[in-house]
Each structure stands twice: as C-alpha cells, then as structure tokens.
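Structures incoming, each one as structure tokens.
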Structure P
Amino acid sequence: MEREDINILADAIKEYYGNYELEELCNQFNIDVDFLGISPNHKKLADKLIVQSDYNYRKLFEKILPELFRRCNHRILNSTWESNVFDEQMLRHLKKLQLLMSQNKKPVSVAEPVNYLFKSKSETIKFFAGAKKAVTIVDTQIGATTLECLREVKHPIRLLTGKDEQTLPSGFKDILKKFSSNGYDIEIRRHVVLNDRYLFLNGRCWLASSSLMSVGKKPLSIIECVDAKSAIAREIERKWREAEIY
C-alpha cells in the first residue's frame with residue numbers, strides 16, 4: 001500500500017469525523033488515539049489501520065471505511081456541485097482504496113473464543129507460562145498458590161485484589177518478598193470494591209470461576225470474554241488507578 005493511500009484515508013477521516021467522535025469510536029475497539037497538540041494524529045491512525053494486522057485495527061477499518069463512503073455520498077447528494085468538488089474527488093479515492101484493500105488483503109489471524117478447564121496446578125502454570133507480555137490478574141483472594149501459578153511468567157505481573165481481611169493470608173508479605181527475590185516484576189494493588197475474577201493474558205480476557213487460590217483443590221474453569229473485553233478492560237484499568245498500592 002502506497003503512502004498516497006494512507007494520506008487519502010487520513011484526509012477522509014479528518015474530513016468526515018469530528019475529533020470527539022473519532023476518539024469515542026476508537027475506544028470501542030480498545031485503540032488509543034495519538035494526538036498532535038489538541039487534534040488526533042490522523043496520518044498515524046490511517047497508517048496503522050492499513051498496515052497493522054492487529055484484530056482491533058482490522059475491525060475498526062472494516063467499520064470506518066463503509067461509513068466514510070456513506071458520509072461522502074450524503075454530502076454529495078445534499079450540496080451543490082460547486083461546493084462538493086472535494087467530496088467527488090474523495091469518493092473516487094475511497095473507491096480505489098477499497099479496491100486495493102480487497103486485492104491486497106492478507107489473511108488475519110482472528111482469536112476465536114477459547115475456554116479452559118484446569119484440573120491441576122501444573123495446567124495453570126503452563127497456561128500462564130505462555131504469556132508474551134504483561135499479565136494482569138483480578139482475584140478476590142491471593143496467596144502462595146497464586147504466586148506458584150505465576151512462577152513461569154517472564155513479564156511484569158499486576159495483581160488486583162480486594163481490601164477485606166480474608167483477601168491476604170497471614171504472613172503474605174514474607175511470601176511475596178521471597179517470590180520477588182527470584183527476579184519477578186510484580187505489583188499488587190487493593191480495591192475496596194471487587195467481585196469478579198479476571199485473567200488478562202496476551203491481549204485476551206477470561207472470566208474465572210474461582211480464585212487461583214483454589215487451584216489443585218478443585219477444577220478451575222475460565223471463559224473467554226470477547227464482545228465485552230474492551231468494557232471489562234476499561235473498568236479494571238479504572239479500578240487499578242483507584243486502588244491502594246500494597
């Protein structure tokens with residue numbers, strides 16, 4: 001895809017989407033908008049939409065391109081020829097862009113919802129060992145078993161738990177100190193309102209049936225959240241910011 005095509009997409013987005021509307025749309029797909037001063041960096045976003053094979057960017061592009069066509073056509077039909085020269089030219093560019101994208105479209109690996117049932121601690125350890133970036137765990141109760149499940153993680157670990165007395169076992173500070181001494185990058189925070197349990201791994205999100213503390217004692221099932229992932233992630237990030245550092 002040529003630089004000209006990226007510029008065309010950037011100009012179209014800038015013309016037919018307001019700044020606030022564009023930011024809201026990107027948030028729906030869990031995409032952060034880069035800014036140049038107070039305005040979105042339209043060229044950077046267009047570049048990522050065309051070049052990136054990331055699932056979220058691909059879905060946003062599939063959403064935004066038909067809408068650009070609709071808005072461009074609407075303006076042409078509801079204005080005089082003298083005032084819609086830009087829109088007539090843009091419509092031809094958008095048609096070319098659509099054709100090029102259909103010809104050059106590469107297969108995109110889409111993560112299908114996957115659920116797991118862990119019957120042993122070793123299965124859980126293996127699951128977390130597959131982490132390719134930071135891991136976030138939301139659990140109502142944590143302890144030595146929680147840390148044991150994470151012993152093969154090579155990336156930063158964030159644990160968000162509650163503030164009730166039963167959340168942490170007696171002597172947990174010593175347990176955590178021993179775990180951290182092995183080179184683990186781990187941060188724990190406590191929030192006053194915490195009900196559900198979530199696991200965030202490699203850009204995916206699972207709802208856990210029970211605490212990691214019970215692994216090995218009873219089966220642990222995790223159900224992947226797909227449609228609600230972005231909303232859950234935003235809520236957890238809000239609680240993480242509000243939470244007290246342990």
Structure Q
Amino acid sequence: MGVCVDGTFFEVDGDGLLTFKRESVGLRQMFVFTVPGIHDFEKALYPGLQKLRVRCVGGGGGGAGALASSGECITRAGASGGAYSESLIDAGLLSAFESIVVGSGGAGGVGNDSGNDGALSAFSAYVVAPGGRGSVTTMASGTGLASVSGTNSPGLGTGNITANGAPGLGAIRLNSTSGMTGAGGNAGGGLGQGGPPRTSASDGTAGTGYGGGGGGAVSSGASQTGGRGSDGVVILEFFF
C-alpha cells in the first residue's frame with residue numbers, strides 16, 4: 001500500500017522510516033511592503049501557515065517650510081517620526097483576505113506652510129502604527145533671538161509591542177541670518193532616522209529609512225521647503 005507524503009515537512013530515510021524535517025518549521029518566508037497604499041493578503045496562498053508576525057512603521061511627518069521677510073530669518077521645528085507596532089498572530093484568527101496599508105511620509109511645507117502628517121501603516125485592525133506629525137509654522141519672521149518647541153510624538157498604535165515615534169526637535173533663531181532648525185524624530189522601533197538640523201538658509205532635510213521625520217527649513221528671505229518624512233513599511237514573517 002502506498003503512502004502520500006508531503007515532502008515539505010517529511011522524508012523517508014535510508015531505512016524506509018518516515019521522519020520529520022525539523023528545518024521545515026519556524027520562520028520560512030518574509031515579505032517587505034514599502035510602496036505606499038493598500039495591498040492584499042490572501043491566506044489561501046500560504047497553506048500550512050501557523051503564525052504570522054507583523055511589523056508596521058507609520059510614515060514620518062513632514063517638516064515645516066519657511067519664508068522670512070527680506071533681511072530677517074525664520075527657523076522651523078522638525079517633524080516627529082512614525083510609530084512602530086508588532087504582533088504575532090495565530091493563522092486561525094485570520095480571515096481569507098486581510099488588508100495591508102503602507103503609510104506615506106508627510107510632504108514638507110512650502111514657504112510658510114506647516115508640514116503634513118505621515119499616514120498610518122497597518123495590517124487590518126490587528127496591527128496599526130500611526131504616522132508622525134508634521135511640524136508647524138509658529139516662529140514669526142524677525143532678527144532677534146527666538147525659539148520654538150518641537151513636534152509631539154504621534155502616539156502609540158495597536159499591537160502586542162508598540163513604540164512611539166520620537167518627537168521632532170525645536171528650533172532657535174540667533175539673529176537675522178543664522179540659527180538652527182529642529183531635527184526630525186526617529187521612527188519607533190529604530191527602523192527610520194529623522195532628518196538632521198540645518199544652520200543656514202536651506203530646505204529641511206528628509207527623513208531616511210522607514211518612518212523618519214523630516215527636518216524643518218530655515219529662511220533668510222527666500223522660500224524654503226521643509227524636509228519630507230520617509231514612507232512607512234509593513235513586514236510580514238511567515239511561520240509554518
């Protein structure tokens with residue numbers, strides 16, 4: 001009598017004994033979703049799936065832009081980084097189809113516009129990571145010493161493990177031509193870095209990695225754009 005054996009998990013040894021392949025279980029596959037937007041997860045494509053580890057980072061916030069009057073200066077705070085959330089999910093809890101959302105980074109403000117918030121990243125409702133907050137245009141054009149506070153963190157999301165994105169740092173003006181902008185906040189979970197500060201008239205620096213906040217702009221009379229937040233990410237790890 002013949003026996004059908006799944007070669008993924010079992011094998012017949014030289015003595016004709018049916019043995020289990022220990023190396024066939026555990027973490028077997030990983031997919032990284034980096035394109036902002038909505039993607040589909042279809043459970044039937046992964047027969048034998050036991051658990052799914054999901055890691056999400058929200059998009060970083062965008063830094064504020066700056067446009068000072070002629071002969072004056074403006075510096076802007078940095079945006080906060082996207083939050084991080086993680087869960088290990090039993091495959092039996094998953095529906096036939098689940099949604100994957102990758103959050104885009106917030107655009108930097110142009111001229112005296114605030115930066116845009118980053119968008120959340122999520123795996124249906126199981127794991128949700130909020131996007132970072134864009135920095136705002138609170139400093140008025142001028143020549144004297146002035147400072148503005150940084151940008152608050154986005155708040156914790158949903159998951160077994162959650163970590164807030166770091167706040168964007170504040171900015172200071174020293175005189176009519178110089179100061180220091182705020183750096184963008186790092187993403188929660190250490191997967192993205194905020195844009196570093198600027199000390200002379202220039203656009204803000206963009207966040208890097210996944211979910212890094214954009215840095216603020218500094219203006220000495222010309223229009224400058226805030227740094228863009230980097231896009232978020234969703235990472236799926238498959239355990240069989």
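Observations, loosely collected:
- Parent structure of the calculated result 0.75, given that FRET efficiency 1/(1 + (r/R0)^6) of positions 36 and 140 (r between Cβ atoms, R0 = 41 Å, to 0.05) is the read-out and P, Q the choices: Q
- Structure from which -0.63, -0.71, -1.02 was derived, log10 I(q)/I(0) by the Debye sum over Cα atoms at q = 0.10, 0.11, 0.15 Å⁻¹, options P, Q: P
- If helix-only ellipticity at 222 nm (-39500 (n - 2.57) for each DSSP H run of 4 or more, over all residues; to 500) is computed and equals -15000, the structure in P, Q: P
- Among candidates P, Q, the computation of relative contact order in percent (Cα under 8 Å, 6 or more apart) that gave 28 used structure Q.
- If mean count of other Cβ atoms within 10 Å over residues 68-75 is computed and equals 16.5, the structure in P, Q: P
- For distance in nm of label points 7 Å out along Cα→Cβ at positions 44 and 92, the highest value in the series P, Q is held by structure P.
Computed from the coordinates by the stated procedures, all read-outs in this text should not be read as laboratory data. Just so we're clear, the structure is a prediction, and the values are computed from it rather than from any experiment. Cβ atoms are built from the backbone, for glycine too; each structure is taken alone.
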